[in-house]
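J.: What follows are several structures.
What follows draws every value from the coordinates through simple rules; no lab data is involved. What you are looking at is a predicted structure, and each value in this text was computed from that prediction instead of being measured. Cβ atoms are built from the backbone, for glycine too; each structure is taken alone.
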Structure 1
Amino acid sequence: MDDFHHETHLNRVTGESEEDRLTRSLITCAKFYENHWEQFAIIPIIVCGTAVSKDRLKKQFENVFTLQEYIEGMEDNADLLDKLAVYSAESEGRGRILFPEYLAHDVIQNGIRSGKFKKATFQVSRENYTEAYVHVDEGTTWFIQGRINMNRAVNGDTVAVELLPESEWTCPQKIIRLRDVEEIEKKDAVDKEDDKDEEQIELKKPRMEDKIPSARVVGIVKRNWRQYCGMILQPAVKDSTRVLFAAAERLIPRIRIETRQAEHLTGKRIIVAIDNWPRDSRYPVGHYVRSIGVAGDRETENEVLLLEHDVPHGPFSDAVYACLPRIPWQMPDENHRKDLRSLTICSVDPPGCTDIDDAFHCIQIASDRYENT
């Protein structure tokens, strides 16, 4: 509007920075709406990201709020405040760098074309969450070991991998490592970004004959992130807003979320989405989407299974209902129907089931012949 409306269009001023020009355009538009809506008693506001921007804009326009102030003034704002908490956390100072930086997109594409890198699907081991595999060619699989070499890839991501020098090749550990088992042993479910690596276990040097081609992730070609069902891990610090989420799918890493509803959500099955995975965070960062129900409840667990396996289970559309006969409906008495009530009919459905859709019978019609339906 500032460029195409005659009352808000501004010519550039010589020596004016782009930021100053955008600020001047924003204030001009806000004042235009203030005058235009005055007869309707509608007051325009400007929403900005930081307190510094607010102070600067407020010198020229009265109704300026930060995004947090604006959301705090809403009703039923808990979900929005949770998402804002993630934004605020990302705006804070960066911590210790834990992961290598991804290569630039053009470098990755050139490397794939030249054969230096390979594009493949990242598959985490079910026996050890610190190990993964990539099938780079038909009959060729590379092994990836350790947090650094896995480099923030999540199961199912399409990654660019580089084969390590043969001197750095290794082999899978002959131990089973599961996150939840180790967390119980450590009695620690707190998101601590300290210097101690949770994966630091003394590894035996593999024998030369045991080594297999090993690689490292140098970039992400395509993320395979989705919304995940799971539960919040009990935080060690009471009233903490930073908690870890354990996905029902064990191949997915813990996800760190910021929520002011941690106490309310503990013990429930919830849905969480991953937003990003910074280099200075041991875990991917996500946000709370919605609650499914109390853990252990039959309906809740059924919905988790349906969601995790991407089975549509929402309400039927009007078009589907239009295909059905109107209620009340009774079985029509038609001559072409065959009465099978005299036969012994079995079903694989459990006792008490009212929707028997898997039924069969088998009768002997000759010494060597049987009829089954």
Structure 2
Amino acid sequence: MYHFAIDGNEANTTQRVGSNVYAYELLIALEKLTREKQEYSWTVLLSSPCLADLPAEREGWRYQVVTPRPLWTQIGLPMHLFLQRQKYDVFFTPGHYAPRVSSVPYISSVMDLAFLKYPKQFKRKDYLQLKEWTRYSVKHADKVLAISEFTKEEVVKTYKRNANDVFVAYPALPTAAPTEKASLLWLKKEAGIKDPFILYVGTLQPRKNLVQLIHAFSLFCDKYSSKKSTPQLVIAGKIGWLAKDILGAAQHSEYKDRIHLLGYVTDAQKELLYKKSECTVLIGQYEGFGIPPLEAMAHGTLPISANSSSLPEVMGEAGFQVTPTDTEELANTFQEVFKLTARQRAVLLKKGRLQLKKFSWQRSAEIILQEMIQVATDHGKQCP
């Protein structure tokens, strides 16, 4: 029997975003994948009691709270792994932070290296922590999980890891559908949004190129005149750090009455926005992976994304790719989207549905399980 340990802290939180969602979905997928297979036993290690929506305990799937909670990855977790070193074959962390010392072979994960590319866009404490801990985790891990081929290339290049030691396990769409539905009344009356509109979903932060998006929208409005419609721009997401320039660009735009800054939206509201939008935009300078293009494809709208970092491999041929800093090109792309015939749009939407099939939590769980077995085998584990 294989006995694996997982750091479940990224998943064990109520407000899941980014890496929290990734860890949560992987826990669900790994538990489901091995539910009927008695040769696998899992212990999910936590620093606080397990939340109710994590997979239920069963024979072969257990949760254990490890103490002390303060300095967990430096003290509590390494101590636990040392004491249980004969029990666990492999330890897996779905985040950047591996234990400072591990008596058990381990796999660490990397979402992206944006903190190295844009250090000034991170708080100094966060930057220093990410820089040091990611470097240590990647250097000492037996294997490294990357969430895209782009991130894999970045890890290999930056940390001089052998490419064979870094594998890709893609994110996918969330498995749980919103429990409620947002109404058109909310969209039209409360949010004040009119058709047609262009949508951005995500945190408001500099590297998302939202100032360029707002400028491109203004250029588009200058060119696109119609008595029947006045295009809108909807920006949905919490205000992040260093968002002052973004808010200023929206406030001082000639078309500020058409720009809607919604702040945080619920999953149900987000779903409605996708379904009603003309297109969605993600033109960030640096993306380890991009969920919004997948969400756009799933909800029947067209994605526009940057032609850099991981976004081309995420989107494939399902939408439009642009140079992220070229506002003229983006404005022209908006015009192209708005002029699409129903047949042309249908062709792109079909490509989107096909592209979605490349991203599956089950497939990613299968890849991770095989890599964990390989690490165990490399360390002398023999199982039938």
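J.: Tell me which of 1, 2 gives 5, 22, 30, 23, 14, 6, 1, 0 when you compute P(r) over Cα pairs in 10 Å bins from 0, in percent.
T.: Working: 1: 4, 15, 19, 17, 17, 14, 8, 3, 1, 0, 0; 2: 5, 22, 30, 23, 14, 6, 1, 0.
Structure 2 accounts for this read-out.
J.: So Cα extents along the principal axes in Å, for residues 179-258 alone, computed for just one structure, reads 39, 33, 16; which one of 1, 2 is that?
T.: Working: 1: 52, 32, 23; 2: 39, 33, 16.
Only structure 2 yields this read-out.
J.: Taking helix-only ellipticity at 222 nm (-39500 (n - 2.57) for each DSSP H run of 4 or more, over all residues; to 500) from the coordinates of each of 1, 2, which one would give -6500?
T.: Numbers: 1: -6500; 2: -11500.
This figure was derived from 1.
J.: Computing FRET efficiency 1/(1 + (r/R0)^6) of positions 123 and 339 (r between Cβ atoms, R0 = 41 Å, to 0.05) for each of 1, 2, which one ends up highest?
T.: Values: 1: 0.15; 2: 0.40.
Top value of FRET efficiency 1/(1 + (r/R0)^6) of positions 123 and 339 (r between Cβ atoms, R0 = 41 Å, to 0.05), among 1, 2, belongs to structure 2.
J.: Comparing 1, 2, where is relative contact order in percent (Cα under 8 Å, 6 or more apart) highest?
T.: Of structures 1, 2, the maximum of relative contact order in percent (Cα under 8 Å, 6 or more apart) occurs in 2.
J.: Of the structures labelled 1, 2, one was used to calculate mean projected area of the Cα convex hull in nm², for residues 99-306 alone, giving 13.7. Name it.
T.: On the way: 1: 13.1; 2: 13.7.
The structure behind it is 2.
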